[in-house]
1. Using the calculated result 14 for relative contact order in percent (Cα under 8 Å, 6 or more apart), pick out the matching structure from 1, 2.
2. For structures 1, 2, calculate distance in nm of label points 7 Å out along Cα→Cβ at positions 106 and 242 and state which one comes out highest.
3. Check the numbers for Kirkwood radius over Cα pairs in Å across 1, 2 and tell me which is largest.
4. Given that helix-only ellipticity at 222 nm (-39500 (n - 2.57) for each DSSP H run of 4 or more, over all residues; to 500), derived from a single structure, equals -500, which label among 1, 2 identifies that structure?
5. Give the label, chosen from 1, 2, of the structure having the highest value of distance in nm of label points 7 Å out along Cα→Cβ at positions 50 and 130.
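Bear in mind these aren't lab numbers, they're just calculated from the coordinates by the rules spelled out. This one's a predicted model, so the numbers in the text were calculated from it and none came from an experiment. Cβ atoms are built from the backbone, for glycine too; each structure is taken alone.
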Structure 1
Amino acid sequence: MGRAEIIKGSASSIYGVGLGGVLNFQVRKAPYRENSFENQTLVGSFGLWRNATQFHYANDKVNITLNYGYQHTDGYRNWNKDTRNFFTGVIQYAPSSKQQFTFLLSRTSQFAQVPGALNEIEVSENPQQANNLNLLQKTRRNQIWTRMGLSHTYEIRPWLSNTSTAFVFFYDQDNPLLAAYLRNLYQSYGGRTKFVIEPTMRFLKTKWIVGAEFIQSLQRSSRYQNIFGTEGNLLAQADFNNQVYTVFYQSETVLLPKLVLTVGLSYNKVVYNLRNYTNTAQTGKKDFVPQWMPRVAFSYLWKPALNFHFSISQGFSPPATGEITASDGTINLLVEPETGTNYELNIKGGVQLNKASLQYECNVFHFPITNELIPQTSAQNITFFNNSGSTTRNGIELAINYLQNFRENHFLRSVRLFSNLSYTEARFNSYRVLDAQNQLLTDNSGRWLTGIMPWIITAGLDLFARKGLYTNLTFFYFDRMPVADDNSAFNDAYPLLNWKIGYFWRWSSRWASHLQLGVDNVMNEAYSSQMAFNVRSINGQPPAYFNPSMPVNVYGSFSLRLYFAEK
């Protein structure tokens with residue numbers, strides 16, 4: 001991956017269904033006219049070992065990047081080993097200045113032991129221990145992901161271009177877990193086409209984007225008894241055949257020299273077809289009501305270094321297959337999509353002072369969501385999802401970045417200071433739990449939303465020297481987080497400090513090396529970054545919420561790159 005664009009909130013005007021936002025990945029291209037081979041080896045605490053090999057080739061018409069790697073760690077806890085193999089290949093071919101083909105192939109395999117969550121007593125006694133039930137059942141994950149895609153970009157006219165993509169995805173899962181032994185086969189394919197129309201206009205200059213997307217997926221899910229890590233009797237077997245259709249439109253119009261209006265609209269249709277082989281009464285079709293998702297935004301450049309942006313956008317997120325299916329194989333077709341409207345005001349700007357620059361950004365948002373899906377865990381350790389009613393997220397995000405460059409004869413090349421702060425007040429608006437007789441069991445209305453930290457703070461320092469030496473220090477603060485809908489349990493707040501130093505040197509025109517040493521969790525903080533939510537008490541023991549994370553740990557890496565002579 002070369003670059004990731006994060007689009008927060010509803011972005012369905014051109015990116016299909018979704019509420020939480022969009023991660024728009026751009027593949028890493030080889031630098032122009034580079035022909036190189038690189039190998040990097042990394043070793044670290046708790047048996048960490050990784051080796052990655054990269055090949056780059058680029059000329060006027062072809063750009064190739066190939067990456068293969070292997071990683072293994074023994075893990076911090078007992079029954080915590082993790083082994084992965086990964087390959088990514090990107091080939092781009094431009095037969096002319098007006099068109100380009102891109103092919104992507106990515107494959108990752110993982111074998112990971114699952115130590116399970118601990119309760120607070122077990123964490124205080126020995127945070128490295130595994131959950132006894134996980135050890136007994138030998139819980140682990142064996143899974144393989146394969147992705148392939150082909151994209152074509154063509155400039156039809158100077159004012160008209162098209163990008164079309166076809167893709168396939170395969171996912172094989174062989175996971176003995178606590179509730180069952182899962183064997184799932186998942187495959188999907190689809191396509192997307194987008195036209196960009198930008199004619200020459202004297203007034204109200206406008207850029208139009210129109211397109212469509214289709215995704216077809218098939219999942220065969222089989223659940224067996226987990227008998228000490230081996231398959232037992234078949235408990236449930238079902239096929240999910242799902243389709244997602246999206247048609248989208250967006251326009252960007254220059255109303256005034258400094259004012260731009262963006263209008264977007266998408267039509268989204270989702271259909272789930274289910275065939276349950278072990279419980280035919282649950283065979284059926286879930287045809288969600290089609291959703292029209294609008295978006296309106298204004299952007300105003302008040303000064304060359306100060307920009308205001310305001311947007312209102314609606315989002316729609318249907319439940320995933322894993323949210324319809326409980327971990328015991330029970331299927332709930334009554335689960336409904338989440339819908340929400342995001343209101344956002346963004347201000348960003350910067351100041352240039354000789355060799356220094358200061359950039360800042362402030363973002364304020366109001367994001368109410370209805371029918372939010374919340375995971376719950378039964379006394380039998382079965383995880384299922386329910387629509388919780390409605391929730392609201394109100395928040396503010398601040399970011400500041402200061403960069404100081406130095407003159408040519410100075411030892412330091414640059415110093416960068418940065419800080420990011422976010423505050424989110426996320427609460428349940430209406431969340432009433434009823435029993436089978438519609439009697440009120442619990443009313444969580446007004447409580448903090450499960451899994452959301454109110455405060456998150458990041459701050460850091462980057463130093464770069466002229467001779468290839470650099471170091472960076474990054475501090476994180478994560479606020480306490482509710483892990484139960486009734487707010488009866490929280491994960492404590494914790495700070496983290498990471499440090500790294502590195503040295504890059506070019507031996508000659510053909511050889512270069514890179515050495516890195518780093519320490520994560522410098523302060524040796526005891527914390528849990530992954531939590532289980534809404535866990536029930538078993539046999540009178542406290543609920544097992546915690547998955548203890550690594551204490552202070554160190555790593556080092558060395559890479560060697562060979563630049564081949566250009567032909």
Structure 2
Amino acid sequence: MSVEKEIGVLRAMVSKFDLESFAGFFAHYIRQKPSDLGSEVMGRFDSKVKDFLYMIALNAFSDQQQRSSFEYNQGQIIGFAKTLDKIKDDVRYVAPKDYNLEAVIHQLAFRNHFDNATLTYVEQDIEKIKIVFKPFDSVIATDFGLTFEQMVEIYKYSEQVTRVKYAASTAFLKSEEYLDFKRLSDSMPFGEATYPRLSAQVREALAAFEQRPHAYLLFSPEDLYEKFPRNIVDKFLEHFSFVPQEDSKVVYYSAESPFELQPIIRLSANRYLHVYQKQIPVAIYKRLYTHLSASVSLSERLHRHKDKVLEKKVSGTFRRFFDSKQAFFYENYIVGSGGEQDLLIIYKGRALIVEVKATKLRAPFRNAEMAVKRLKADFKSSIQYGYDQCKRIHDHLCSDQNFTIKDQKGRALYEVDPSRIQDVYSIVVTLERFGSLQTDLSLMLLKEHTATYPWSVYLDDLETFLLSLRQISGKGIGDLFHFLELRESLHGRIYATDELDICGAYLRDPVQFRRYCQQSDKLIIFPPSEQDIFDKLYYAKKLRLQERGLS
């Protein structure tokens with residue numbers, strides 16, 4: 001069956017249900033912490049966020065939508081998952097005769113871009129908005145009808161409203177009566193027969209939650225008018241919500257989700273549904289950046305400012321991590337006749353060469369030849385370029401000649417004696433995730449055979465890992481160098497779609513991680529579940545992300 005027919009099958013399946021109950025049910029599960037999902041049935045979906053948003057879009061834009069209310073049905077949900085797998089398998093398939101390195105690169109890039117929803121924390125998303133758009137707030141206020149700070153504050157307040165509603169609708173789950181009932185019912189077949197054990201009040205609360213688990217995600221503009229001026233709220237909803245229109249066109253899984261930029265559905269004049277509330281800060285960033293980039297007079301200034309502040313963000317992340325008088329930082333420095341370098345850290349005979357690259361990773365084409373050509377260009381201008389810059393300083397540090405670090409005005413800052421540097425590590429920090437092409441640099445990085453690989457990592461992942469490392473192992477500085485030493489050996493024999501899969505495995509069990517690295521004849525696979533350790537720290541409020549940027 002063609003992919004279009006499979007999409008038609010899934011569309012018919014989800015179109016049986018009214019928009020609110022169907023979208024609300026899956027929006028509820030999108031919001032749940034991984035540890036709260038529990039259900040083996042919901043675990044049938046490869047990517048909870050991507051898959052659920054796709055099904056919601058099929059339902060929302062269907063021209064065949066019916067009015068049945070959607071409720072949890074194990075067989076039905078498994079049917080959705082199976083049909084969705086067929087749709088994605090058709091997109092991924094590559095005939096064996098075409099299966100060469102370029103086909104591998106294309107498929108990895110395609111899956112990374114369209115299959116996976118990446119781990120981000122809202123504090124990081126908000127901080128990016130604040131530090132990138134602060135100089136442009138007057139333009140934003142004129143063009144959008146509200147400032148970026150107002151956008152952020154409305155989002156944060158809406159989260160408070162949602163949490164209050166959720167606490168109210170689930171209060172019965174924490175009652176002694178319900179907990180006793182749950183312990184008893186877990187040991188026997190669950191059903192109506194056990195309900196009489198509950199009081200009428202708890203029974204009603206349980207029934208209401210089972211019928212409309214998403215009720216706390218519904219809101220009206222009045223909820224926000226209590227805190228913000230009516231015209232500001234209306235502008236916010238105008239930019240970040242939409243009314244689905246019936247459309248008979250095929251909605252491909254690989255197409256950009258409508259919820260990327262508008263994560264709120266307008267159900268009626270006074271009723272809205274948060275489909276993916278956590279996406280709102282991301283949508284704010286994307287909308288503002290796209291709008292300002294389109295301005296001839298602002299585009300270059302925006303890009304320069306973004307590069308500058310995010311380089312400072314990287315430096316600040318490392319400064320927080322080292323927090324030691326024995327760590328020496330050199331930013332925007334020059335060595336010899338070369339160009340400006342981003343960051344060099346020297347700590348107790350060890351050197352970290354850090355380059356920050358802001359090149360955008362564009363969506364891959366379906367055509368493999370065109371896709372690989374684009375991927376190579378994006379990779380070359382980001383990770384490859386960063387590596388080449390690192391390599392120049394690496395060669396100086398590994399030579400027997402002293403050299404001088406200078407500032408941008410040519411003033412000497414420090415004379416380096418390479419004989420006093422025992423270990424040198426290169427780190428390329430990117431402002432885009434390159435997925436498997438970044439976790440296994442052997443696929444695309446050009447280097448001398450004997451040269452070591454750098455560690456290439458997305459900016460937010462760097463911060464998440466370093467904060468987690470300090471939380472778990474105290475200072476964590478020695479552990480970072482240990483990780484970098486082991487990590488370099490994995491290129492060419494690893495499969496991971498995200499660097500945090502690998503970082504999580506190291507944090508969970510450094511001894512086992514070392515064993516993996518020593519198995520040079522085996523392919524090591526790091527599943528996304530390795531990231532659970534970061535969620536545990538985050539929800540326990542131990543990750544200590546800071547929302548900075550306005551001062």
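1. Details: 1: 10; 2: 14.
Considering all the candidates, the number was obtained from 2.
2. Numbers: 1: 1.8; 2: 2.9.
Largest calculated value belongs to 2.
3. Values: 1: 27.1; 2: 26.0.
Max of Kirkwood radius over Cα pairs in Å: 1.
4. 1
5. Working: 1: 2.3; 2: 3.2.
Biggest value here belongs to 2.
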